[in-house]
1. Out of P, Q, which has the highest value for distance in nm of label points 7 Å out along Cα→Cβ at positions 29 and 221?
2. Out of P, Q, which has the highest value for Kirkwood radius over Cα pairs in Å, for residues 53-188 alone?
3. Between P, Q, which one scores greatest on mean count of other Cβ atoms within 10 Å over residues 21-28?
4. Out of P, Q, which has the highest value for distance in nm of label points 7 Å out along Cα→Cβ at positions 37 and 261?
5. Taking distance in nm of label points 7 Å out along Cα→Cβ at positions 85 and 245 for each of P, Q, which is largest?
6. When semi-axes √(5λ) of the Cα gyration tensor in Å, for residues 69-132 alone is computed for each of P, Q, which one produces 24, 18, 7?
7. Going by mean projected area of the Cα convex hull in nm², which of structures P, Q comes out largest?
Structure P
Amino acid sequence: MGSSSRANPKVALLMGGPSAEREVSLSSGRECAAALRDEGFEVVCVDAGPDLAARLIEISPDAVFNALHGRWGEDGCVQGVLEWLRLPYTHSGVLASALAMDKEKTKDVYRAAGLPVVDSLLADKAAIRAAHVMDPPYVVKPYNEGSSVGVYIVPEGANAPPAVADDMPDTLMVEAYAPGRELTVSVLGDSALGVTEILTDGWYDYEAKYAPGGSRHVCPAEIPDDIAEACRDFALRAHAALGCRGLSRTDFRWDDAKGLAGLVLLETNTQPGMTPTSLSPEHAAASGLSFSALCRWLVEDASCER
């Protein structure tokens with residue numbers, strides 16, 4: 001964050017915005033604003049819109065806490081505005097944000113870093129509707145959205161391709177279905193905080209992520225030590241390979257019947273949720289870092305040229 005002559009450094013907290021994850025971002029923003037005020041910061045909450053640059057110039061903060069999720073706030077766009085304004089900000093910079101939001105490019109980076117992934121491709125929505133573009137089972141989802149927005153699972157033996165909704169993007173990711181258990185690891189700075197297993201009755205979708213009782217988190221995950229160590233190692237390598245800064249979270253699937261060979265990376269989230277049901281605050285707490293201390297760490301880590 002650099003030095004500030006203010007007794008209570010001023011933080012502009014970005015939340016809301018125009019993405020499909022607006023409501024989650026508003027929830028994250030409320031939690032973070034309360035925590036930062038408890039830590040003694042002066043917090044000005046900003047619902048990010050077309051006047052964002054003008055609002056930030058008017059506020060003249062010491063740092064910007066980015067609690068936006070999804071496109072525009074998490075894909076390098078807002079990061080570019082903050083670089084232009086020379087305002088120190090939290091989380092990852094322009095390039096890492098853009099790379100991690102594009103799931104197919106993320107996989108290219110993973111592969112180059114020797115990290116395990118399942119096969120995937122990008123296909124036109126019309127082609128996906130017309131015929132199987134990959135042998136089932138597979139998953140169809142946007143390649144540049146987060147929080148499991150718009151996910152279709154095509155089971156093994158399915159006769160018909162998925163009836164993808166009209167409001168889905170024209171280009172979509174088709175990914176071989178990875179069976180097994182859902183695991184996730186948060187990375188803070190240069191440390192992997194822990195491994196959580198996510199238990200749900202069905203797919204870990206938007207509702208399961210954010211609705212109270214939608215999922216159950218087991219932290220630390222009840223898995224063999226070598227798998228836990230591999231998850232931490234892979235998450236750190238993914239964070240570094242993408243060029244992430246501050247806080248990130250990498251998601252895995254693990255087919256326990258295959259041991260270490262059954263572990264694959266799904267994606268890395270550069271702006272993990274900070275809601276009451278979110279995973280990264282749980283990881284921090286399990287490592288002895290309170291929610292307010294986590295928020296303070298992120299602000300003190302803020303910089304330009306990330």
Structure Q
Amino acid sequence: MARREILVLGGGGQVGTELQRQSFGEGVVVHAPTREALDITDEAAVARAVAERPYAAVINTAAYTAVDKAESDVAAAWRLNALAPAYLAAETAKAGIPLIHVSTDYVFDGSGTGAYPTDAPVHPVSVYGASKAAGEMAVRTGNPRHAVVRTAWVVSPHRANFVKTMLRLSAERDKLTVVADQRGCPTSAGDLAAALVAIALRFAEDEAAPAGTYHCVNAGATTWYDFAVAIMAGAAARGARSVPVEPIPSTAFKTPVTRPANSELSTETLTSAFGLVPRPWQAALDDILDQLIGPAAKQA
């Protein structure tokens with residue numbers, strides 16, 4: 001089998017870490033340079049990196065994800081979330097390399113009902129969301145062989161995320177208070193990474209792979225409150241500390257950016273185009289808790 005090389009950007013994040021744990025198959029070599037080794041906000045550096053090897057695909061998971069900080073750090077957010085994807089799209093297009101780019105539910109304002117389809121009009125209401133929407137447009141217009149993959153509520157055993165925060169706070173407090181009026185789809189970084197691998201390999205192998213925008217989240221929707229309750233129940237089942245969770249309205253939790261009330265994303269086009277059917281978020285959560293705490297005790 002001919003050697004194929006894939007470039008992964010954002011390798012230090014949750015999804016990038018999981019991508020490096022995935023099996024891309026025989027003969028595939030993954031390159032995941034650190035931020036220090038490759039600054040993708042540097043146009044010349046991107047051009048050199050893309051030209052360095054005949055990559056079969058580029059997967060970009062790098063992003064400025066500090067949602068609240070972005071409101072005052074506007075230029076940095078736009079450089080990484082909008083300019084960098086524009087550079088990547090231009091250079092990969094020149095080389096005929098497909099670009100797989102990860103985006104976010106924050107391109108929507110969260111006022112919709114039900115799960116957002118991929119073709120729903122975007123309406124970001126934050127710097128983070130606006131910069132990510134611009135990055136999407138840069139990829140679509142810059143490289144015809146692209147897949148923009150939106151996700152939401154990403155969790156994993158790595159770095160900072162909601163699951164790890166709930167476990168940490170439960171060790172420090174006797175009660176958790178969590179917003180109950182924001183709804184979305186928890187997403188395992190590992191499951192998202194597996195989907196990105198499948199999409200990238202499809203593009204690498206098939207010139208006619210369907211370019212477009214896709215949503216990849218675990219199946220089922222919940223609230224942050226109910227998600228926290230499930231995390232505490234999972235911790236208890238594994239013999240770890242578990243505390244009560246109290247529901248509160250989002251108005252009681254002041255942040256510079258108002259989080260979307262509805263972050264549900266429809267994965268219908270992901271299934272129809274690539275045959276990928278996400279598993280329930282509860283199963284994904286169990287796997288993450290198994291890694292963080294250990295397996296649950298078997299029921300008698």
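Laboratory data are not the source of any read-out in this text; all were calculated from the coordinates shown. Predicted, not measured: the structure shown is a model, and the values here were computed from it. Cβ atoms are built from the backbone, for glycine too; each structure is taken alone.
1. Details: P: 3.2; Q: 4.5.
The maximum falls on structure Q.
2. Numbers: P: 17.1; Q: 16.5.
If we compare Kirkwood radius over Cα pairs in Å, for residues 53-188 alone over P, Q, the biggest value is for P.
3. Working: P: 22.1; Q: 12.9.
If we compare mean count of other Cβ atoms within 10 Å over residues 21-28 over P, Q, the biggest value is for P.
4. Going through P, Q one by one, distance in nm of label points 7 Å out along Cα→Cβ at positions 37 and 261 is largest in P.
5. Between P, Q, the highest calculated value is found for Q.
6. Working: P: 30, 17, 7; Q: 24, 18, 7.
So the calculation was done on Q.
7. On the way: P: 15.5; Q: 16.3.
Once mean projected area of the Cα convex hull in nm² is worked out for each structure, Q has the highest.
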